[in-house]
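Some structures are shown below for you to check.
Read-outs: derived from the displayed coordinates by stated rules, not from any lab. Computed from a predicted model, the values in this text were never measured in an experiment. Cβ atoms are built from the backbone, for glycine too; each structure is taken alone.
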Structure P
Amino acid sequence: MIVLTPEWTALLYLVAAVCFILALKGLSSPKSARRGNLIGAFGALVAMVVVFLSTELDNIALILGTIALGTVIAVPASRLVKMTQMPQLVALFNGVGGGAAALVALLELPLVADELGAVIAVAFTVLVGAVSFSGSAITFAKLQELMPTRPIVFPGAPVVISLVALGSLASAVWLVLTGDAVASYVLLALGTALGVLIVLPVGGADVPIVISLLNAFTGLTVAASGLVLGNTLLLVAGTLVGASGTILTRAMASAMGRSVAGILFGAFRGGSTAGSTAQSDRPVRSSSAEDVAILLGYAQRVIVVPGYGLAVAQAQHTMAELAATLESKGIEVVFGIHPVAGRMPGHMNVLLAEANVPYEVLSEMDEVNPQFKNADVALVVGANDVVNPAAKTSPGSPIFGMPILDVAAARQVVFLKRSMRPGFAGIENDLLFEPQTTLLFGDAKDSLTKVLTAVKNL
């Protein structure tokens, strides 16, 4: 069996770290995201092989069996997961990573109990890893609708959260001062409870932002476990994840026009998205697929605004074909992408890339907003909150201050919706009742198919 020297181990760890950095760089653009994922996977493979070749491992059969079991679970799950369920999968990955780091720290505690710095790292890893694990489990349950998506607040919740947080800090100090295993278990229990309590008051459209925040937490726990284990690569990889997760969280919060504190604790002062499903009974102007086709077929410029409903209906291929058909008739088609459309950043980019929509026609919010005033038709497919004028006009609205796509500036607006239920934020969209707005009710894929057929027959 090949045994790597410390020099070769360090060199190959450096290769893996560079792969992780290049992977993050690749993920910054839809064009290079697939390549970035492959580079990151290669880096992880290099790191795993190096561990086997540079470390005297006990229970190798158990380790290999566990890897095999994980592979058997992960491969079918990743292939079968729907695009609409990708945020839930990300939440599970976050939670598993944080929980694993916490458990590793607990196991290492007896070996490092006499080293103050290592015990501090253990306390941090156990606490933050437990918060990440339980908080991610709650975000998964909310997105999967295994529990209400609305904020869950009970009497005295702020006091309970504060007491559990103080108890967690006290347990961490107890662990650092004594190295006592009992303190570590108390810390684990309190951290798990704290993760649940922090995420329960988060509702509606805020949940994906919390997933990103917990992803940053998981990265920090991995970095801290690298200190505990004396593994430089874990320290580097965890720091990268923590930093990128933090940047992403701030970017998403900015795109929502809210602070991270407001997202986490806004429900206590009425500022969290509520996730209501009540239908409006106000009159709207609805139309047929043939009428929508006429609007599109005689337009010069169309801006498509995709949202979560497009993903739910798996209508991206039909939408791509409709766009291509309109372009073949000399009509300019642009896709306007909001940073938090769907359930996670880049959700719509990935969905449309799957349908081979050219990257060149995907325009981010800042780029596309000035173009709406020159658009003959804005076609909104499954989006709601990201085009809701309440973000600009209603100071009391939960989404007030959130940057939106200026769909209302288009000459004609067509909404494809299943019903009059509000979006994920749980608030009514006044744009639906404006005179330039037409609604086409039904499943997005079925509606787009009818519109596509009608456009071809023009």
Structure Q
Amino acid sequence: MVRRREVRATLGSGADLALRQGIQFVVLLLLARILTPADFGTVALLAIYVSLAGVVADLGLTTAIVQSRELSRADISTAFLASTGVGLGLTVAGALLAVPLAGAFGKPALGPLAALMSASIFFTALGCVPSALLVRELQFGRLVIVGVIGTVSSGLVAVALAISNQGVWALAAQAVVMSMTTALGAWLAAQMRLSFHWAGESARRLLGMGRFVLAANVCDAVYGRGQTLLIGGVFGPAPLGQYMRADSTQQLPADAASAVVGRVALPLFARSSDNRLALANGLRTSLRSAMAVNAVVMALLASLAGPLVTVLYGPRWDQAVPLLTLLAVAGLVWPMHVMNINALYAVGAARTVFRIDLVKKGIAVALIGIGALFGLRGVASAQIVIGLVAAWINARAAEEVTGVGPRQQARLVLPIICVALATGGLLWLAQHVWSGDSALELVVLGGVGGLGYVLLARLLGATAVGDTLNMMRAGRSTP
């Protein structure tokens, strides 16, 4: 039975993500109408170092803080000093190397831009500890405010610069302003007092807890940025921009559906880490809830990719349509990745996460390399196979700590996936006989698809959809 506090925390997390990502999406729509695919692809290539450095600066401390049973002031100050110190060093290194590296790649004019983007590394590190404290205490209401302020302020700056024909500088400034405002906002929301007390014992314990989390995160970041480098290097910045547009459109709801439940799940799983039955029940509930939300969104994205891209981004992004369809199909099983990894982290099995991450990334690199031989659609198609393989590997690893293995999880999610695929198939057929306006098509078929998904779920006995709706209604009515 899901407790009221858990439901309210889930809905609070959902409000944070929905509002913040909704605003981000509106900003993205405006920027996509003004800037070119090449602009987005260029900044993505320049951001490779920044994103990797941001992961390193975290040092795995975010997860360690959330997971810790007890946390002292010495722990907090030590974690802050470690994260910000590493972040500052990586920021300085990025700024110093930006110009010579840009010149080495034959783009010396982009050196100052890369140097500016390095500033976001420090601000990201600055906000790691206070953000982790807010998540640990399930203070998602405060995160809503912080996220909205950061998103709105960075969005306004980016749009203003884009309108002023600043091109790639608009996207770079957006990243820096976003990291700066959210870091400062998290500090105020967490009511942290600046302290420079370093405790060796705290450092050893927290860094020890986070070392394999850090290794897994770095592995994941290297894989993601390596994929960006591969696509940009082989196909060019403009095709990279098209692929990223499809990928970010798919990831926005997929990450939200998983994070709404997963961001709450980790601290709650951690509190049940010594109770195998409670952990298993929590995994089942979280998995069913996240899949029920995620599946219908992925079905709608896959079947309505054409009118969606046309209405939201405009005709210059039409190459993203088939890529979005394939990536949405791959995203059907994404919650299985997040929930199983959260369960492993909750019991301190970070080493297992790192080990299986190496296996998954090795398989993924091979499949993407093969897919790249067939163009961008081949790369997107490879993600479907990668998703299925990785979901099985994660579930198999989580079975050792929860007792809920791949077969049991498949029985939980297959009814939901079948309903989603049936809904998407019907919408795909309806789309081919529609002759009206694209915007009207998107609204009508999207609404019909959502309603049809709920009705099909009841008809075919996929109870997770109804259970999730009931849980959300119960959470809203909780005083």
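Suppose semi-axes √(5λ) of the Cα gyration tensor in Å, for residues 70-165 alone works out to 29, 23, 7; of P, Q, which structure was it derived from?
Details: P: 29, 23, 7; Q: 31, 22, 7.
Computing semi-axes √(5λ) of the Cα gyration tensor in Å, for residues 70-165 alone on every structure in P, Q gives 29, 23, 7 only for P.
From which structure (P, Q) was mean count of other Cβ atoms within 10 Å over residues 38-45 calculated, if the value obtained is 22.4?
Q
I have 19 for relative contact order in percent (Cα under 8 Å, 6 or more apart), calculated from one of the structures P, Q. Which structure is it?
Working: P: 14; Q: 19.
Value 19 for relative contact order in percent (Cα under 8 Å, 6 or more apart) corresponds to Q out of P, Q.
Where does the value 18.5 come from, among P, Q, when mean count of other Cβ atoms within 10 Å over residues 30-37 is the thing being computed?
Considering all the candidates, the number was obtained from Q.
Quick one: mean count of other Cβ atoms within 10 Å over residues 54-61 came out at 23.5 when computed from one of P, Q, so which one is it? Could you put the intermediate results ahead of the total?
Numbers: P: 9.8; Q: 23.5.
Here the read-out was taken from Q.
Of the structures labelled P, Q, one was used to calculate helix-only ellipticity at 222 nm (-39500 (n - 2.57) for each DSSP H run of 4 or more, over all residues; to 500), giving -19500. Name it.
P
Given 1.25 as the derived value for Cα Rg over 2.2 N^0.38 Å, for residues 150-341 alone, which of the supplied structures P, Q does it correspond to?
Q
Volume of the Cα convex hull per residue in Å³, for residues 334-445 alone was computed and gave 106; which structure, P, Q, did it come from? Let's see the in-between values first.
Details: P: 106; Q: 133.
Among P, Q, the structure yielding 106 for volume of the Cα convex hull per residue in Å³, for residues 334-445 alone is P.
Identify the structure, out of P, Q, from whose coordinates Rg and Dmax of the Cα atoms in Å was calculated to give 24.7, 80. Please list the in-between numbers first.
Numbers: P: 24.7, 80; Q: 21.9, 68.
Traced to structure P.
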